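What follows are several structures.
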Structure P
Amino acid sequence: MSGWSNGSSNVSYTSFLLVGFPGLQESRALLVLPFLSLYLVIVSINVLVIHTVAAQQSLHQPMYALIALLLVINICTATTVVPAMLFSFFTHFNRISLTHCLVQMFCIYFLIVFDCNVLLVMALDRYVAICYPLRYPEIVTAQLLTGLVGVAAAWSTCSVTPVVGLASRVRFCRSNVIQHFACEHMALMKLSCGDISLNKTVGLTLRTFNRVLDMLLLGASYSRIIHAAFRISSGGARSKALNTCGSHLLVIFTVYFFTMTSSIVYRVARTVSQDVHNLLSAFYLLLPCLINPIIYGARTKEIRQHLLRMFQKAGV
């Protein structure tokens, strides 16, 4: 039978059907417009802010480069999930191979962890800018920034690879239907036969370790930043420093709020339908991608001014 891998005593599916919203199979076409609209808005608004940062010479500074990188991650996250989902809504062709499934799983979790790690790099950048303003240009160089982003990418890879590697060794014989719109780890593990306690333990340990480490580092950085900002004698400089930090903290709150809410609901609300779980997963993946560029575009004065001038020239 197609999609099966047979051995003498080992049977395992090698392809799966992604069923994003099981309770809405007959009316799945109704989901196309909202998700397509959301995706187009996400891509457009992120590209707009990225273009503004790239086109304006005055914005070629470390902080804005990191903002642009964060928005690139937003586009990649949405693109990893939404086009495949829309394709399945349009064509009802939602079969995915195990290899493709594992690749998608890696990309989703890599981008989530990388997003959080870039926020840590941004916190370090703001820490140096506010606590050591005179030495900022000599400390935060292009080489240092590149190195930190490289470390962030490497750590993200190391955090995700064990989870995906263990998933690739699991036998899947319960069913070949994944009750999700993407290859989410636990949705795939539900199809396993045999002991997956190691998979669950490694996944939960890595997630908890990353979250606790992130919170400790972010808390340490921003407590020092806010303390230093209040010691600035100039009211204007203090206000600018706090406003910049406020934008970053709003983005951090948005990212972690949606991530943690989805995790809590998944583990606590067992009686909630699979469609609700999947909708929450879509929200936690996609809403930060929509909210982040709005926060930076509206609250970062330099970006906001360039955007307003751009709209004025276009006659909007």
Structure Q
Amino acid sequence: MGKCFSFASSIDSCYRYSFERAGLKSITTNLGEGTTMHCWAPKNNKQNKPNLVLLHGIGANAMWQWDYFISPLIPKFNVYVPDLVFFGESYTTRSERTESFQAQCVMKMMEKLGVKKMSVCGVSYGGFVAYSMTAQFADAIEKLVLVCSGICLEEKDMEDGMFKVSNLDDAADILLPQTPAKLKELLKFAFYKPNKFVPSCFLQDFIQVLCAEHREERKQLIQALHKDRKLANLPKINQNTLIIWGEHDQIFPTELAHRLKRHIGDSAKLVFIKKAGHALNIEKPKAMYKEMKAFLLNADVKPQSNGNTK
């Protein structure tokens, strides 16, 4: 019997075509020591354009999370869109699971691609990695955009009841869904207005195509974010930083946005997007792009501390 039609595989192919048509090529780089990184990179790097790295969150691969942004960004930037380790075609045999290791892998790949200076934008988990890149490789990072990224969380926050879940196992079951019911629960948490009428057959297909591989390793990535985490141990950064948050984020509550703004200080600007949840890049991409564009293309002026709601 032939293989059944897969909606998720078809959409994945459409995204791949979209990236290629926009001027990106698929590159796989061997970093050595058992680590391979995949990245969408410019077919022709233009020396007169700044470099921009887009880092995805936990979930599907980079294409699903950044497709809307590629076409408008490419005329203004040399855009690089990597799959983080254990997503897409990126993988390691090493035991490291920290965002620090992920940051080192991204930077090593960028060095192999000949990129020495860049701005970085990270969504959710990608924001943890982007922040770590900035802390470890300050001279290479020009500007930083953090989207709904709970970098300032502490291990005790879960015990104190900040989150909708009470332990990491419950969080992993939702963030790494293996059943249509759990994927529906994730959509409910991630979106301000989730689609309530997605057929279970599509949800199961999505899980099989994009959520089944490397689940245990991804769970370890989540655990590494939380274990022994204290704000006092989070390095300070000085780069101009834009923090964008959905005002109805149920995964990383808005208190973490304010905490992050306080931690970075005057070099950070905090913007809230109305009627948006955690999946800001999918639910409100136009509003997110508008803020990103204005910040990234502006001259190197320290952003004002306002925390306005858009």
With mean count of other Cβ atoms within 10 Å over residues 49-56 derived as 22.8, matching label from P, Q: Q
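Using the calculated result 27 for relative contact order in percent (Cα under 8 Å, 6 or more apart), pick out the matching structure from P, Q. Write down the numbers at each step before the final one.
On the way: P: 27; Q: 17.
Considering all the candidates, the number was obtained from P.
Computing helix-only ellipticity at 222 nm (-39500 (n - 2.57) for each DSSP H run of 4 or more, over all residues; to 500) gives -25500 for which of P, Q? It would help to have the intermediate numbers written out before the result.
On the way: P: -25500; Q: -12000.
Structure of origin is P.
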If P(r) over Cα pairs in 10 Å bins from 0, in percent comes out at 5, 23, 31, 22, 12, 5, 1, 0 when worked out from the coordinates, which of P, Q was used? P
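Quick check on the output: 0.45 is FRET efficiency 1/(1 + (r/R0)^6) of positions 281 and 297 (r between Cβ atoms, R0 = 25 Å, to 0.05), derived from one of P, Q. Which one produced it?
On the way: P: 0.45; Q: 0.85.
Clearly, the read-out refers to P.
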Which one of P, Q has volume of the Cα convex hull per residue in Å³, for residues 41-192 alone, as calculated from the coordinates, equal to 122? P
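Identify which of structures P, Q gives the largest calculated value of distance in nm of label points 7 Å out along Cα→Cβ at positions 89 and 225. Can you show the working numbers first?
On the way: P: 3.6; Q: 2.6.
Largest value of distance in nm of label points 7 Å out along Cα→Cβ at positions 89 and 225: P.
Looking at structures P, Q, which one was mean count of other Cβ atoms within 10 Å over residues 57-64 calculated from, given that it came out as 22.1? The partial results should precede the final answer.
Values: P: 15.2; Q: 22.1.
Here the read-out was taken from Q.
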Re distance in nm of label points 7 Å out along Cα→Cβ at positions 17 and 161: value 3.6 computed from one entry in P, Q; matching entry is structure P
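Read-outs: derived from the displayed coordinates by stated rules, not from any lab. Treat the numbers as computed from the prediction; the structure is a model and nothing was measured. Cβ atoms are built from the backbone, for glycine too; each structure is taken alone.
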